[in-house]
Structure P
Amino acid sequence: MRLARLRILNCLRVGSHLRRKSSPAQRGRLALLPIVATSLTAFEVPAAGAATYYVRQTTGSDAHDGLTPATAWKHFSQLSAAMHAGDTAFVGPGLYREEVAVEHDGTPGGHLTFIADTTGQHTGDPPGIVMVTGAEPVDESIFAPAGPAGVYAAPFPAWKVWGAVEMDGPQQRYESVLITKEYLVDKMPPLDVVAKLPSSWFYDEPTHVLTLHTSDGRPPAEHELELIQRGDGIFIRGRHYVTVVGFTFRHMQDAGVSFFIDSGDGVIMNVTSYGSRQGIRVYGATNVFLYGNTLFRNENSGAYFAAKAENGLAFANMAYENVKGLRWSSDSAGAMAVDNIVFDNSERGLALENVDGAILRGNRVANNAVSQLLVLQSRYTSEGNCLSSSGKDQLIADFRPFGLLDQYPTLAEYQRAKGQDLHSVSESCGPLPAKVDVHALHAASLAYPAAPTTTRARGWFDWLRGQ
């Protein structure tokens, strides 16, 4: 553990060395050193007077006190009000259809620490995935044909629907027609957009009718559908010093973990998050550190730092098959992306959009459909990366829309024009990691504890624990 902590802190110190010509906002990232150190120490030494809570889907009961494995709670949501400064929660394997909204602050010396106990070492459960989902199963037979081929509708007054997903498919959620070009620009009526676009949906609140277009035109009864009900897996607003480790989040309306307005001083490690708007969202929050996360098939970004987010750091994460892999925007400042693997995203790999001061180092960015790097009205420094495009239509770097010529198909052209990435490379970035088998994850989460999974790829936290 000490070696792991030194490794992370050394990465941050390298970042501080690179900031000699940086803005005050960038230099504020030094504040993350004690935050990360305290977070890692929490795994070894609980804060004096702090509580340790246990959640076990296997044997827990909400009538218990949650303070021992034998008296564990049943539901993950119990932690919302329970967790105070210095407290730690170990959540046992299983599928949790619920969410946590953090109600109390941590302190610099006492984070609120949420740990997915995938090995069962602390809870005593058999090993398995700790999966938190914002979606609920639905009786597919309630849907009836509604006009054009492939379109189906059903009354659904039970709750407001935030999305739909075919669990028998790649588990990328259907697209809301309200965010499409057809609706926003072309001004098409929502139901006409549903008819046009497979894998789309519209929920009419006045009538409580859900209309969707399946991916292949077949009836919903020939698929396994879930509908999205909840906003975030763990939601933090106005609270600080929170650490989240090891969970798998899927199919939230917004994000697996969300640090929202006036929150911050957080750490997110070894989280898998997919099928949501963003895998991780940091919005109007400061000093949030992402390490070793796997973020994919989210309709906006794998991780999104926005709305004047400051000192958002992303180290050693993997982001693929999102629209954008890792994204900073809207007057954010003090960004850092180091040693990430970002590939196969449908638009951009790394995106800096109106960012004051960013450092990009040692990233592997490959085969992102429009460009590997997007920079719009941002001040940044970039070096030692691998930026690799595949095919004539992919760009290495793109500075549009402020000039159609400000785009660079090759690394050499980008280097000459911008004086950045002078020691980066553009040939093969080496073998890319295997992608997560979402069907194996889903099957294992439904079967637990009868069939403990071995499908999750060995991640950073496994290495940290010597596994």
Structure Q
Amino acid sequence: MESPYLNSVRIDRERCTGCLLCVKNCLVQAIRVRNGKAVINSNRCIDCGECVRHCPTRAVTTWAEPLTELKKYKVNIALVTPSFYAQFDTSVPSAVLWAGLREIGFDSAFDVPLAGDYIAEEIEAYLAACQGPFPVISSACPAVLRLLQTKYPELLSHVVPALAPAEAAAIYVRRETTRQLRISPEEVGIWFLSPCPAKGTNIHQSVDVRHTAVTGSFTLSSLYAPLTKAVKKLQGTHNEFEEIPVGTSYGLSWGLKTGEIEATGERNALAVSGPKDVDEMFQQIMLGNLSDVKYIACYICAGGCIGGPSVAVNKFVAFKNLQRRISLRREREREDRRDAMRAAEICENFPHSADYIKPLQPKPVPPLDADFGKALEKMEALTELEKALPQLDCGACGAPTCRSFAEDVVRGYAEAGDCIMKGRRKGAEAAEPCSGESCSRPE
């Protein structure tokens, strides 16, 4: 039996006031309020983190490992992502950030944009040879993959068979670290510096690789304070910092919603970000309205990974920071994109996606009943109950819409009497004053 989906989004019941904002802003209707507290349906949740953004009491949080986890490993390596660089302006050079990571417990760092260069070349080659179906959909965002699995399984065949850059980096780093230091893989901690809960979830329950090489993740928001403190200390006491190999400006641009397309060089492409826009875009693909587009880079977070719910700085500030860092790298590169990327690719035997990915499997919401006949009966009951509801979608029952409430009732998660608006309507009709002949009573 398959284990239930593991969410990285968590509810603090003591802080939750049952305000319904998370319920109303959940793209996939995965949240309900029961007994005054929000609860998450793991079969529906895609870990997009929109509920985290909208919770006024900070009752919705994202789970990630504490820094004390570093003590369990002999060597710890940080996967430095574009969204990580975006948290700091260019007055803090990359080398200072890497030194800061060592100060707070990591032994070294790996520049994920370098892996992005390799993956971009893979995608470019795939698109050149691909005969369809079109559009091809990016595999970079795990929340997007989860949305496809649960809501649009028909589109799974459109997903490009490529590793996410961070996963490719982890595979390479783990292999090279164990080889060079002659230690076992279990002694090496490979840590993703994460802008969102979906990335963390995909480490512990991967949907796209057979065996992830990433040990765990730390949210950017949790690292920001200790790292800022370490950076200030280093800048006051050191003048020289150790450099590490880095990728190109194109690999660095993956943190922006348009960066992946720029890195692949595909011109017949769209970049889409934000949960509602991504969902609408998938609907248009289903209708056949985007079959003349070759590639779509899509990210659940508005603006790309820099807009994740687990970042430390505002997405517009992050955009400014990352754009400036991209410009600084590009100034030092060869003018031609392909030449610049090939000059940066210094890793021997860098992992090839085909050796590690696994087919994406549909994960639709469970049927109303395992028995087909009973499922049909429950669907009829659901339809009848929905017709009887006031169609206000007010959320007072704890569900986002009247239809979702009717489904909850049929599944046994709620009672029909939980609709207080229906009860009020009946009460109002009973109390309505009569007039004319309808008021006549027998003597």
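Any read-out appearing in this document is the output of simple, stated calculations on the displayed coordinates, not a laboratory observation. Remember, it's a predicted structure, so these values are computed and weren't measured experimentally. Cβ atoms are built from the backbone, for glycine too; each structure is taken alone.
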For 3.0 (distance in nm of label points 7 Å out along Cα→Cβ at positions 87 and 167, calculated) the corresponding structure among P, Q: P
Structure (P, Q) behind the derived value 10.9 of Kirkwood radius over Cα pairs in Å, for residues 279-334 alone: P
Mean projected area of the Cα convex hull in nm² - structure with the largest value, from P, Q: Q
If FRET efficiency 1/(1 + (r/R0)^6) of positions 247 and 399 (r between Cβ atoms, R0 = 41 Å, to 0.05) is computed and equals 0.35, the structure in P, Q: Q
helix-only ellipticity at 222 nm (-39500 (n - 2.57) for each DSSP H run of 4 or more, over all residues; to 500) from the coordinates reads -4000; which among P, Q: P
Comparison of P, Q - label where relative contact order in percent (Cα under 8 Å, 6 or more apart) is highest: Q
